[in-house]
Structure formats: structure tokens, C-alpha cells
Structure I
Amino acid sequence: MTTSPAVAVYAIDPGVSRFTVRAFANGMFSAFGHNPTLAIRDFEGEATFSPDALDEARLVIRIKAASLTVTDRISDQDRRELELTLNQDVLETSRYPEISFESTKVSASEAGGGQFFVNVVGALTLHGVSNTQAVSAQIALTGDMLRAHGEFSVLQSAYGIQPVSVAGGALKVKDELKCSFDIVARKKVDNS
């Protein structure tokens, strides 16, 4: 990736970044079910961004699929069962260990005071399938730190994933998942 001297590369700091996925219950007994929230615990990536070269912005993120964990207050047994189903039946993490996103087009506008509105379009690869995914975010630049937050939706069926159902189909998860992120990235030091 060739960039102009004004463009900075920021490494995502997973220790302070937050990335969650929310599923929603559907079906006859959905009022008694719960809407699971999953945290993505193991991911890395980098963003290329500069206020002076907005058209050169880029984003790459790689997620270890098996790192998704249930964050809801449920029993340990239910948590283990949900995570096992997620890894074995839904994401099939032994076959598809990585989820990735790589931007193909970024448009940004300055909101003032180091704040930017950004629209990112890229290839999301999930469950062995790649599709175009749009993501909107707000970005703040402060010194050597970039912080981005926003949300987007993903349809499981677009990636060959059958939404989970239990109790004979009386309780199932909707196809649409809501993903939200609050990512902190720090400027990489050029040692050349």
C-alpha cells in the first residue's frame, strides 16, 4: 500500500477497543427469550488516515472467529452451550477461523475540531463468504490517537449462516445482526 507522506498508519489497540454483535430473538416465544450480545475479544488491524488526504483512507481488520464470547448475565452452563453452538454450528470456527474486513472505498468529510464523518465500503469475509459491506463511523483524531465508533447490520443468510433456532423453532434468532464498535488506534512509529 503506497501512501503520501501526510498519511499516517494507526494500529488498532484491542485492549481498549470494543466490538460487539447483538442478535435478536424472534418466534412465538421471543418475549421470553433473550437477545444475546457477543463481544469480539481477539482482533487486530490498522487504519490509514490523514485529514490532508481523506481519499487515501484505508481500513483492515482481522478477527479470530472463536474469540466471540457471550457477555449477557446468564448461567455458566447456558453461556458454555451458547458459545459451543456459536463456534460449532453457526460460525464453524474450525473451518473458518478468521473474519476479515478490508476497505475498498472510503469517503470522509470533516466535521471540525478533529472530528470526521466516514463512510467505508469494503469486503467482509465471514463463514468463507465475501460480500460488500458498508460501514458508517465517526472518527476523532487527538494527537497520535484515532478513535472510531459506529454500527452496522449484517444478514447471516448473506454469508451462508442459518440463524439458530431452539425449542422446536418456537424461539429463534433473527437473520439481522447489529454490530457496534468503539475502536481506538495509535499512530505507528516509522522506524525507517
Structure II
Amino acid sequence: MSVVNEILVYLIQTLLSLYLIAMLLRFVLQVVRADFYNPISQFIVKITNPLVVPLRRVIPGYAGIDIASLGLAILLQIVGIAAIFLLRFGGIPGLTLLLAGGVLGVVALLVQLYFFALLAMIILSWVAQGNRHPAILLLYQITEPVMAPVRKLLPPMGGLDFSPILVFILINIAQIIIQRMAAAVGVLGFAPWLS
């Protein structure tokens, strides 16, 4: 692969990653019913609206879940994988491979987002306990629906909350499964979170 192609692959992966993160955050924020008026929520809505609003006319929401955001994230992942295949191999793979890669890429990124959100919440609980910053409130709203059921299984012991350890183990298991599936399909390495 030439230097120009390598730079283009890097730029595609980076820009696509940033926009996909915003798109998945929009989806997650709606699923967990996060504060819509949080400034960070407003920023995410504003940068994703140009693509989501037109698609929402075709794909309506269902039970309060924004299917258009999720569908658009999968579509963007498919376009990114196709572009990287084209730059690396000079052709585009079949539709089945692209669809599987799009779904696996979005699921892998969603798992990665939860990993970093949980890690950020743990660190912030040590250094910024009780802080009411909008980012901290949003992180709490994103992670709490995952953490609450785990805390019921593994309640705090002696003032220490061990439930994040169990969630990290589950996240690592999910990442291993996703990587094996991506390798089996043939899209491993075509997204930064599929490697």
C-alpha cells in the first residue's frame, strides 16, 4: 500500500470514528433517557442532525428508540469499510461482508464506548466525587443502566464497589467474541475498534 493510501486510510478511520462515536452517543443517550438539555447532549444532537433528520423521515423511531441513528451508524461503518477495502485492495467486498462488518463494527464501538465511559466514571469517583459537571452527569446517566443490575448481583462490600470489575470482565468477553466474529467474517482490522 502506498504512503498516500495509508494516509487516506488513517484519515478515513479517524474521521469516521469521531462521527460514529457522536452517532452512537446520540443513540445511547436516547436509549438511557439522558438529559436532553445537557450541553453535551445538545452538541451531539446538533452535529448529528444533518444526517439523522432526513433519514428519520424514512426510518421512524420505535418505542422511544432512535432507529435512524443506529441505522446511520451501521451505514457509515459500511461505507468506511468499503472505502478502506477499495484503498487497500482496489475493490469493494460483497454486500454480506459489508453488512456483517458494519454491524460488528458498530457493536464493537458501542462496547468500547461503555468501557471508556465506565473507566472515566471510576476515575472521576476518586478525583471529582460529588461534582455536578455536565460531562460527569452524562457519564453517570450512560453507565448507570448497565451498572445497576450488576450492583444487585454484587452489592458493595465494606464500602467498596466491586461491580465495575464484573462489568469489565463482561466487556472483555464481549470484545473477544466480536473480534473472533470479525476475523471469521474477514473484516478484522478494517476499523480501529475491530483489531
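In this comparison of I, II, the computed figure -27000 for helix-only ellipticity at 222 nm (-39500 (n - 2.57) for each DSSP H run of 4 or more, over all residues; to 500) is attributed to II. Of structures I, II, the largest value of volume of the Cα convex hull per residue in Å³, for residues 71-118 alone belongs to I. Across the set I, II, distance in nm of label points 7 Å out along Cα→Cβ at positions 39 and 183 reaches its highest value in structure II.
Here distance in nm of label points 7 Å out along Cα→Cβ at positions 23 and 79 is compared for structures I, II. The highest value is that of I.
Throughout, read-outs are computed from the coordinates displayed, never taken from laboratory work. These numbers come from a predicted model, not from an experiment. Cβ atoms are built from the backbone, for glycine too; each structure is taken alone.
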